[in-house]
Every structure is written in structure tokens, then in C-alpha cells.
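What follows is a set of structures to go through.
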Structure I
Amino acid sequence: MGWLENDVALISGGGSGLGRALVERFIQEGARVGVIERDAAKVQKLAQDFGDKVCVTQGDITQYADNDKAVKATVTKFGKLDTFIANAGIFDFFMKLAHTDADKIGPAFDELMAVNVKGGILGVKAAVPELLKTRGNIIFTISNAGFYPDGGGVIYTASKHALVGVVKQLAYELAPKVRVNGVAPGGMKTELGGLKATGTEGTKLNQLDNLEDMVKHITPLHVMPSPADYCGPYVLLASRANSSATTGAFINTDGGIGMRGFMTTAGGDDL
């Protein structure tokens, strides 16, 4: 029996990367999963691959109506909602403030914040009435960029720091009936996309040639995890049996970025 047997989760951005890995892992743990996904082809692929174990809604998380539609569809199909995972996001591809044209900063900020911050808040707003019924939980995908510099550019970093505050505030507002936590993954090869405002909307994170070497070099564990490697903490936080007393907490699964040394990245390289 899995840790999430008979639970129902709703995951935003579940069509690829970490989101899709979460869909697969939650199903393996016994859950049924709703997904809100913008890309029509990914919506179709999820339905084909997971059949009646998923309820997939095509929608835009920056619109409350689409979030509400996904919640209603999930509850209609599976009868309840236990977990909402605010996972969907976009990336600024390390844009540096001093090197970005002034007329691009405002549009880039609005575009990225609308997805990374507003989208998560709107998803929570839609999910809360159902989560109150089940004494459920919410998990936000943060990032190492929510705690340290250079996990992205200035706007992406701002968005992830903002989500740290959102988790803390919602953990207070929704207690004692709904738990709210965050998981902060490190680097991974995914289809995380860029911004129209900066002309990077067609660029994907997994297209960066040096990404794997960079992640291995800067982390004490010297690993380049796959999306599936990051799913365990989400399962832990979603599990009532294992996390019933946990709210307002963050699990940093970033290969130990905050533990880097001054002389070397990892002190045990010579062991």
C-alpha cells in the first residue's frame, strides 16, 4: 500500500518535467490525480498514459476560472480533493538587471509573476473550499532560488522568494484545517520555458548545454537529479500519516547548495 492510498491530488503544470514526475509518483503511491495544464498536446498525452487515474483540464493558471474548472472537474471525477500542488512556473534564464533593456523589465516582471506567484495563489483560492472539507494540504514548488542567489535572474529569484512568504502566510491563515508547505528543488533538465517579454519563450531549460556540469559543480553532492528524484518530499508532505504536524515548512532538495564550503564545494571529495 502506498503512502497516498485513496487520496486525490491536483497538480498544476503536470504535463512535463517535475509536474509529470509528480503525477506518476502520486499514482504509484495510490492517489488519483487531477492536472491543470496549458499545452493541449501534453493534456492529451497525460490522458493516454494514465487513463482513468487522472483528470486533466486544459487551462491557464493565471485565470481564476480555469483553476476553478480544474478543481471542479477533479472533485466531480474523484469525489474529493486532499492535496493541491502549485507547481507550474516559467523561467527568466538568468537575466541580469544591469544587462537587460529597461523597457523589457516591466513586461518580464508582470509575465513571470503572473505565472509563478499569482497562478499559485489563484489555484489555492480555487482549491481551499474542497481542502477544508478533507483537512487537506497545499504544497508549493519553490526552488533553491527561493533561498539563494543565482538560481535564476532577478525576477525569477524575486518570484521564488515571494512564494516563501506566501507559504508562511497561508500556513497561518489556513491552520488548523489545511497544512501548507514548500519543496525547494535544485537544478534539473526539464522543459521549463522562458518569457515572451525577453524573447525566450521558445527556449527550454534542458537546452542549456552546460546545465548538467554546472549543477554537479556547484552542489556538494555533485549530482544532477532527474525530476523523479525530487518527488519524495512531496509525497512525505502530502501524507497525513507522516506529516500531520507539519505546516509552514520547507524541504530543500537542492544537492546541498547552502552547505558549500569556501575552499572547496564539498569537503569530502578526498574521502
Structure II
Amino acid sequence: DFTKDDENVNSQPFMRWRDRFVFCAEAIYIAQAETGEIKGHYLNATAGTCEEMIKRAVFARELGVPIVMHDYLTGGFTANTTLSHYCRDNGLLLHIHRAMHAVIDRQKNHGMHFRVLAKALRMSGGDHIHSGTVVGKLEGEREITLGLVDLLRDDFIEKDRSRGIFFTQDWVSMPGVIPVACGGIHVWHMPALTEIFGDDSVLQFGGGTLGHPWGNAPGAAANRVALEACVQARNEGRDLAREGNEIIKAACKWSAELAAACEIWKEIKF
């Protein structure tokens, strides 16, 4: 459905932003024409000033793309709010990357927990934000991550210290933010991701797509088949935590792309 710029890509000499935006928009329209589906690419509008960010977002809107991206911690909260207001007023989705968060939240005895940074982002504005995965290379504690996801998505969250919710939070009418799971995830993680994050989430498979032995498109097809198999199994009442591997193996019978992906990723651990 979507591809993305890297969070470190803005407008370096080897990849100027305007050229990248045009090339990506062209690829989006080709993919839409071939598939009949809406596609998008997270165009990184992060820049040195608010004015430059807005200029890039305006250009993205003129190209007709549906979404731009911002590194909200490196850009800063004021810049993020400025960009989010423009996006909301002009029909653009805003994908938020948390680049630089580990400098602030990784130490147990210093800094600020990402839960606080995520709540500040919800107040600042954005549609998606990276939240950790529980599985994969950006693994987080399960209960703490689930508490964070609730704080992003839900309107009212009850106090629950076991999940890192230290007081009851009522967001009233403040819009929610969709959690993004990414980082070292592949088709074998799909049952766990479906169980943990549910429907209102974004799953990003970078290497898990591009690393497919047959190429990018078969990699994307494998991920989609795995996701649809897990959603169907969940809707039928099956236990994804216990039966996940069997569900994926059964789906391999109907998808050569998924079978190849399962073979390539079966020994991969982080």
C-alpha cells in the first residue's frame, strides 16, 4: 500500500528533495494504474525551517500524493505542529518518525520515557507514529508497548501500572494516532503482530519485503497473503499466539510468494 523515505533522507546532495518527490509520485501513479488500488509514499518533508517544510508539503500536495513524513524530534514540536496544521487543512496524511528518540528514552535512569514523547506527539499532531513492535529488532516490553498503543489510539485509558499507565487519561476529543510497527519484522511475525496491534495499525516491512528472493513485488504479495490469512483466522476465532505458525504454513499452499518468503526468513532472529 505504501513505501517510505528513510528518516535520514531529506535533501542531501545525492538525493535532492524535489527530484525525489517527482520520481516517487511518478512511481505511485504507475503502481495505481497497474493495480487499480490507491498507493502512496511517505515523502520526508523534514527540513531546517518551518517555511521550507511547508514548501515541500505544498509541492507534495500539488503532485497529488496522499502523505508526507516528519521526524518530529529532530524537527521539534513547534515545527511539527505547524506542519500538522497544514496537512490537516489540506487533506494530507502526516506520518511521524521518532528518529533520535533513543538519545532521550533509552537510559533507564535518565531522560524521558517514550510514552511521554508519544503523548506529546498526539497533542502536537500526526496520523501515524512508530511505537515499537514487541517482536523484531525494535522489540519492546509487551505490556508497556500495549499501554503505549492504547494511549495513542483510544479516547479514554484507565490507570494500569502493569502497562505503564500511571493515571487515568481522558483525551476527550483529541484525535488519535495510529501506531506503526516496523523494524526487523517479516511474515513469520504476522500472527503476533495481528494479535498485538489489531486492525487500527500500520505494519511496515522494509527488509521483510525487499529481501524476498524473487524481488520487491513478490515480497509485498507474500506479506499481504500472510496478513489476510491471519486476519481471517482471527475472525474465525482461532488462537493466533498458539496456532500462528500453522496458519502461515497453511497459507503457503496457496501462495508461492509466501512459501518462498517463509523459507528465506525461517532462520532469521534478532
Rg/Rh (Cα atoms, Kirkwood Rh), for residues 32-103 alone - structure with the largest value, from I, II = I
Assign the value 0.40, calculated as FRET efficiency 1/(1 + (r/R0)^6) of positions 112 and 216 (r between Cβ atoms, R0 = 25 Å, to 0.05), to the correct structure from I, II.
-> I
Which entry (I, II) yields the derived value 29, 22, 18 for semi-axes √(5λ) of the Cα gyration tensor in Å = I
Determine which structure produced the value -12000 for helix-only ellipticity at 222 nm (-39500 (n - 2.57) for each DSSP H run of 4 or more, over all residues; to 500), calculated from the coordinates; the candidates are I, II.
-> I
Thinking of I, II, which structure, once FRET efficiency 1/(1 + (r/R0)^6) of positions 64 and 224 (r between Cβ atoms, R0 = 35 Å, to 0.05) is computed, gives back 0.45?
-> I
For relative contact order in percent (Cα under 8 Å, 6 or more apart), the calculated result is 11, so let me know which of I, II that is.
-> II
Match the computed value 1.7 of distance in nm of label points 7 Å out along Cα→Cβ at positions 144 and 160 to one of the structures I, II, and report its label.
-> II
Identity of the structure behind 3.6 (criterion: distance in nm of label points 7 Å out along Cα→Cβ at positions 16 and 240, calculated), options I, II = I
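Any read-out appearing in this document is the output of simple, stated calculations on the displayed coordinates, not a laboratory observation. Predicted model only: the values in this text are computed from it and were never measured. Cβ atoms are built from the backbone, for glycine too; each structure is taken alone.
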